[in-house]
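Colleague: Each structure below appears as structure tokens.
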Structure P
Amino acid sequence: MELNLADLFESVVDAVPDRTALVAGDRCLTYRQLNDRIDRVATILANAGVGPGDFVGIQLPNGSEYLEVMLAAFKVRAVPVNVNYRYVGDELRYLFADAGLVALVHHREYQDAVDRALSAMPEQRLVLSVGTDGSYEPALAATTALTTYPSRSADDLYCVYTGGTTGMPKGVLWRQEDIFFAAMGGGDPYQFGDHITSADQLPGRIPDPGMVALPAPPFMHAAGHWLAFSILFGGGTVVTLPGGQFDPATLWRLVDEERANIVVIIGDAMARPLLDELEANPGRYELSSLMALGSGGALFSPSTKARFREVAPNLIIRDAFGASETGQLGGTPPADDPDGSPRLHVDDRTTVLDAEHRPVKPGSGETGHLARGGHVPLGYLGDPEKSAATFVEVDGARWSLPGDLATVEEDGTIVVLGRESQCINTGGEKVYPEEVEAALKANDMVLDTIVVGVKDRTWGQAVCAVVEPRPGSTLTIDDLREFTRGRIANYKLPRHLVLVDQIVRSPSGKPDTRWASTVANEAITQDASVQDPVTQER
């Protein structure tokens, strides 16, 4: 057996066939039942001529069907592709063409957008729809499942499309063995750092009982399905939110009913509504089973963590760090700063490289690019130029540079500053939006915020806070500057405040920085809903 995702899953099915694998709405499936549905989907794909190296689009909300199609594609050595279900028009057509999709499984809710984009799939071999009057369930019911497959390889492909902060989405290609170790647990369900070294060891690592986890992010984003596969490879149970829609009350109800041990969210965008629900309804939910809350992909501010510790003092809060180009880097706050940011350290797989790809000297204060070695992607699908810039070779070893700027402290601690593409240069000073956002979110009147740079005649760029205030509150730029003064340097204080009814984020909770930049620049140009401080201090 290879370190192949389909082989590994089948070994878990053989070891614990009658355990509950998945709870998705009214559907509750054991490993045996889930595997039977996966085999039927794999048969449908194979009968349509989908096989090794073919790309299969998945345009679905969270549910059993999403994981079924992913694993079915892996079984026939095809490559599942996550399609952002918010894409329409050119975005959707671009992704279909860029990935070279030959098959698509989509939800009926997105039928109109799919119909307009199918012309970008000239080699279309199969299209299935999920939902009321969809073709997916009838096709499964009419299919006799395959029980044997050709030999698979650890070199079979895994692909995750990432939208990034600028430009069209791009597909990150991994070997399946590499993504298994980089982001799917590596056969180490309790994250002790003791990964398996061969596929045959995986069944012996399955704990009893298995963990129960609820991923709040959509499976179309890597964080959601990475957690799901980590749990499945440990013989645990994955609980999904009905229809993939994030709703705080529903999430806490499912934690209560399914006795969930782990919940994974995307930063403050999910954490704050969850806290509001708990604080508004004390005692409504039985959460004694919950051991850990994980977050990644967006800012999880110290003030929000502190609120969680007040509500659930014994809850382990794990603030992870990673990217589609690196997998999970991990990271936990130090013992003397439990509400701080995750800490990464220089080691044989994690470092900071300067412009010449040399390691940044600890304590030098020099800013470089965060780099991840070891298990790294093969590159970007169909883009050798971007691949060469992101995945570099240094002294015979390959490193991934996902675009995050960082420094290294004297003791080897890596301080991640933020994405280079989002850094604000104001009068020659570098401002990283997440630092400003964290300071602003400590203010009780700030419900949510995205910080961006806007054009400024004097400083080149100025810091602008796009803020959704709490209902009934009154916010002024002077109040916010006074509140954050002392928390961050003066040159980082917002010079513009744009108030909005609602902050726009992706379904995963990541900030829509392009939307925020457009809103900020338009508001400043029109001098509407903009507050600018009288003082021009630096």
Structure Q
Amino acid sequence: MLEFISALKMMGLLSVKGFYRLISAIHRHGANIMALLDYAREFHGRQTALIDDHETLDYSMLFSQSETLSLVLEERYHIQGKRKVAFLCKNHASLVKAIFAVSRLGANIYLLNAEMSPVQFQLLSNHHNFDFLVYDNELHPLIEQSGYSGDKLPSYHDTLPAVNNLCTLSVDRKRKLKRTSLSNLVILTGGTTGNFKTAVHKPSLVNFLSPYIAMLTRLKLTTCKTAYIAVPIYHGYGLATLFLFISLGKKILIHRGFSTEKACELIHRHQAETVVVVPLMVYKMMRYDSAALESLTCIASGGSELNPKCADEIHEKLGDVLYNLYGTSESGLTTIAAPQDLRADPHTIGRRIPGVRLKIRDMQGRKVLDGKVGCFCVKTRWSMRNKKSSWIFTGDTGYRNSDGLYFLCGRIDDMIVSAGENVYPAEVERILASHPEIAEAAVAAVRDENFGWRLKAFILPRENAVIAQDELLEWLRDRAARFQMPREIVFVESMPYTPLGKLDRKRLTSTNE
């Protein structure tokens, strides 16, 4: 209850004036995220809202330009309720303005992975039949190759119609838009190496209040003034934090593409207190210039597995600032590991947030005991809504310990059966990564005539380290079960990652066969 009151207080909703402003914003615009931006504008009008590679906008400017864009999109391109508007953009102000503008018109918003291939885009386009596309100009060749023939608008252009030009046009503000509700927010962020995923969410202030409060209180964001969103906004994680920081009136930093040098420079120059990252990003930043990160009081890491060595280094150099978040595009935020949880065990994904029901079941659907590995099944009010069942089968495996902390063991489709034993490659990766001379480790499954499947390990040694395969196998025998021992160890010079910071196992195995 205290957390709930704290959240309402930060948003100004405990005062009659603040509550009236929210009701007025919803009355003017409808139940969509433009109402959220209008409410933030009322409280934080001249405060800086957004800084990107092109411009700096305060809350009044961001709202005004987003509203102008909505008027132009309705008049020129007939964007309205139930139409399907896709976004193929990296992080920049035009993307943010266009999301708010399209929301105001009540259209369905589809966020696409900007790193996808022409074939993947064509499949998505054919499947969903988009009515309109907002895209970055450098991705125009991809769109041309895909054969997409629908209406489209670039995010930026010097002279032709584009989001950056349309949002500053002179429009008739006496022409009022009808109140609308955002139909659906669809996240299509399937990895660039496999099939895409579709997660449909129905934005709701009531439904999203629990994860909102959990992030606000557990990550201690009440004192944060400046936040850098390093992850892509087209990812559910990036979009959720964007809305969170907008609602709180924070200064938000974004950059078109992640660069280690640029990220460290942005954080240091603006003295950002919060950064939203995937683990690979913070790992690179710590390697590049940890001193530039000393202003941070919250590193919100999520999207893939956290490197325990990096976690220990952050604790040592920056203090208790690291938080590990777990969720999926389908289920949304599920658990948060606070710094004290990570000090107890850097592998943990933390504890359930309020409003989450998390079951761990075996392959037959039976409940497993604490300490036993099973499949994660999640039910929340903010989960995706395109499934018949309200329970989300995440595809992740893991367990809960007796202290209530949760741990991931990997994807269910990564599990192999070796000589009758269930083997999870991620567990072996964690053991190998604890070796003092190993920078990174990856483990994949390979066919074996005698066992059915065995493991193959890929090792990236630390700089100037010399590791002998026989010595490493001997070291591993004391720490891994017999059925977990790799059949083969390969030393590599680098590890391939997807643009979202996840290990690209297909590329790793195909280039090291």
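Read-outs: derived from the displayed coordinates by stated rules, not from any lab. The structure presented is a predicted model; accordingly, all values stated were derived computationally and were not measured. Cβ atoms are built from the backbone, for glycine too; each structure is taken alone.
Colleague: Computing distance in nm of label points 7 Å out along Cα→Cβ at positions 112 and 392 for each of P, Q, which one ends up highest?
Modeller: Comparing P, Q, the top value of distance in nm of label points 7 Å out along Cα→Cβ at positions 112 and 392 belongs to P.
Colleague: OK, next. For the read-out mean count of other Cβ atoms within 10 Å over residues 280-287, a value of 11.9 was computed from one structure; give its label from P, Q.
Modeller: Source structure: P.
Colleague: Could I ask something else about it? Using Cα extents along the principal axes in Å as the calculated read-out, with 73, 57, 49 as its value, let me know the right label among P, Q.
Modeller: Label of the source structure: P.
Colleague: From P, Q, which structure was distance in nm of label points 7 Å out along Cα→Cβ at positions 368 and 408 = 0.5 calculated on?
Modeller: Source structure for this number: P.
Colleague: If you rank structures P, Q by distance in nm of label points 7 Å out along Cα→Cβ at positions 160 and 440, which sits at the top with the largest value?
Modeller: Q
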